[in-house]
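Read-outs throughout are calculated quantities, based only on the coordinates presented, and are distinct from any laboratory measurement. Since this is a predicted model, take the numbers as computed values, not measurements. Cβ atoms are built from the backbone, for glycine too; each structure is taken alone.
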Structure 1
Amino acid sequence: MNFEEIIQSVYYKIKAIEDRGSLASYIPELEKVDPDCFGVHISTIDNFNFGIGNYNDKFSIQSIAKVISLSLAYSKLGEKLWDRVGVEPSGTAFNSLVQLEVENGKPRNPFINAGALVVSDILISNLNSPKEDFLSFVNSLSSNSEICYSNRIATSEKNVGFRNVALCNFIKSFGNIENEPSDVLDFYYNLCSLEMNCKEVSEVFIFLANDGRTLVDNKQILSKSQSKRINALMQTCGFYDESGEFAFKVGLPGKSGVGGGIVAVHPKQYTIVVWSPKLNKKGNSYRGMRFLEEFTTKSELSIF
């Protein structure tokens with residue numbers, strides 16, 4: 001498979017179309033990003049790497065980080081994790097409170113904000129120095145010591161995070177948050193503020209294409225079964241109420257973030273990351289979604 005040729009062809013085709021999205025204006029710092037940025041990077045399990053466009057420019061990965069925090073929590077708790085958070089698509093907005101009322105404070109899945117807050121709470125309870133230990137885990141996935149939080153973005157999110165405050169306290173009222181909500185929220189805002197480029201994200205996520213093992217040192221992060229389940233959750237829940245559309249058009253497990261990034265995983269083959277900050281009406285990268293649909297169509301590679 002000539003990935004380089006296919007990626008170049010699709011990149012220039014998508015770059016030429018009108019970018020109909022808009023920036024994530026509800027987080028002030030994300031509204032300052034150059035809207036014309038567009039980068040792609042692929043990493044394969046046989047160590048092929050290729051990038052094009054703004055693939056070396058760092059961006060706020062936002063909810064993409066929820067997959068990493070979930071993976072660390074899963075490695076700590078195993079199947080007990082699912083006592084605290086479900087595995088079903090929500091069918092509602094990523095910051096909805098509706099289902100928590102009728103489901104006694106157990107979030108539908110780990111990728112909506114409510115679920116990510118519960119996962120954050122679990123990590124705070126199981127890590128000695130939560131923010132430092134989580135960052136070390138992220139860096140260890142690709143032996144990259146340069147990945148770090150953005151205080152600027154974390155503060156920006158905290159200043160407008162009223163819905164997240166409500167979610168965290170509401171879940172606390174059902175007993176599904178063990179720590180102080182302020183501590184959970186601080187950890188959550190920081191993990192969402194992680195800044196990486198397309199190349200770094202693809203390298204961090206390659207363990208999910210490699211049966212839970214890192215490529216850099218062959219370390220088993222998750223069991224083969226656990227890795228499969230994380231990928232399954234990305235397939236069904238990774239794009240909130242556009243997850244079905246992504247599965248239908250792209251056919252890969254993936255996760256988006258409102259910073260404009262999308263990571264997609266083809267188990268046993270590759271990870272590919274697209275970054276274009278203008279979002280569609282569902283909050284996913286407009287160009288990113290279009291690129292990945294065209295890429296899997298042209299390569300004839302998906303999990304189906």
Structure 2
Amino acid sequence: MLTPDAVLDALDAIGLHGDGRLLALNSYENRVYQMGMEDGPPLIAKFYRPERWSDAAILEEHEFVSELHAREIPVVPALSIRGGTLHHFRDFRFALFERHGGRAPELDDPDVLQWMGRFIGRIHAVGALAHYHNRPRLDLHSFGVEPVEYLLSNGFIPHELIEVYLGVAALALENVARCYERAGDVKTIRLHGDCHPGNVLWTDEGPHFVDFDDSRMGPAIQDLWMLLSGERADQTRQLADLLAGYEDFCNFNPRELHLIEALRTLRLIHYSAWIARRWDDPAFPSAFPWFNTQRYWQDRILELREQIALMSEAPLHV
């Protein structure tokens with residue numbers, strides 16, 4: 001068990017000494033702590049969820065973020081301590097990071113969106129230079145087909161809703177496949193992968209991007225669409241502002257606009273399976289008490305029906 005004593009002992013094992021101040025930070029996937037240090041400012045310790053990533057996959061992400069940091073792109077790399085960024089203690093794997101503060105970006109400000117677009121463009125320009133070999137792709141199977149199979153085979157969908165859910169999910173995935181066909185041969189690159197506003201911290205010097213834990217290969221639009229919100233007209237303006245900055249550093253293939261609602265659909269399906277896979281973790285039933293209720297799955301069915309309609313519409317135009 002990862003107790004406070006175990007966290008402090010893990011730091012001691014690599015020659016770092018905490019002063020006993022330990023603050024658990026909001027993170028469901030991993031266990032993340034702000035650690036007061038005897039000598040120097042606090043550090044952030046991330047203890048990785050067992051069996052999610054291989055060591056090689058974690059190190060690929062560390063190397064990508066370090067590559068971005070070396071090019072002065074505002075990201076937070078894992079610290080190299082005793083010649084490595086990934087450390088082992090008992091059954092735990094962990095990494096240390098400098099603490100960086102910030103506030104949520106004001107995404108209704110066109111200047112903020114252009115600024116973020118410039119940095120995402122820089123991230124993607126570097127991401128396109130090499131490929132991941134140990135981390136998965138974001139695609140129809142990994143984010144759609146496999147999650148549906150997991151939910152069904154592990155009994156999470158109520159019996160009386162199985163037929164309806166599977167029918168709607170199958171139709172949704174057929175529409176995702178059509179969106180990919182309309183997009184054509186889209187290039188996949190190394191992405192942030194989970195570039196929602198909560199993973200962007202804003203300061204007077206601009207944005208910096210944190211938590212590349214979901215980094216994987218995928219289409220560039222994946223790191224842009226989660227920053228869009230509101231009605232279609234609002235999203236069109238926001239996307240235009242993002243791309244105005246993005247294309248200063250990286251070319252954008254407009255055919256990827258066909259993938260926005262497809263990727264949103266895959267994320268919705270994947271999210272349900274993500275919670276289900278971690279349901280044995282005591283933190284999850286308390287954090288998501290509404291999960292796996294009759295109402296939850298009824299809402300997911302309605303949500304997928306709405307996505308089917310949206311995927312049939314023309315894509316955003318910029």
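1, 2: which one has mean projected area of the Cα convex hull in nm², for residues 6-181 alone, as calculated, at 12.2? Source structure for this number: 1.
Between structures 1, 2, where is distance in nm of label points 7 Å out along Cα→Cβ at positions 174 and 190 highest? Walk me through the numbers before you get to the answer.
Details: 1: 2.7; 2: 3.9.
Biggest value here belongs to 2.
Highest-scoring entry among 1, 2, by relative contact order in percent (Cα under 8 Å, 6 or more apart), is 1.
Among the shown structures 1, 2, from which was the value 6, 30, 39, 21, 4, 0 of P(r) over Cα pairs in 10 Å bins from 0, in percent calculated?
Working: 1: 6, 30, 39, 21, 4, 0; 2: 5, 24, 31, 26, 11, 2.
The read-out comes from structure 1.
Just checking, which of 1, 2 has the largest value of distance in nm of label points 7 Å out along Cα→Cβ at positions 86 and 254? Working shown, then result.
On the way: 1: 2.5; 2: 4.2.
Top value of distance in nm of label points 7 Å out along Cα→Cβ at positions 86 and 254 goes to structure 2.
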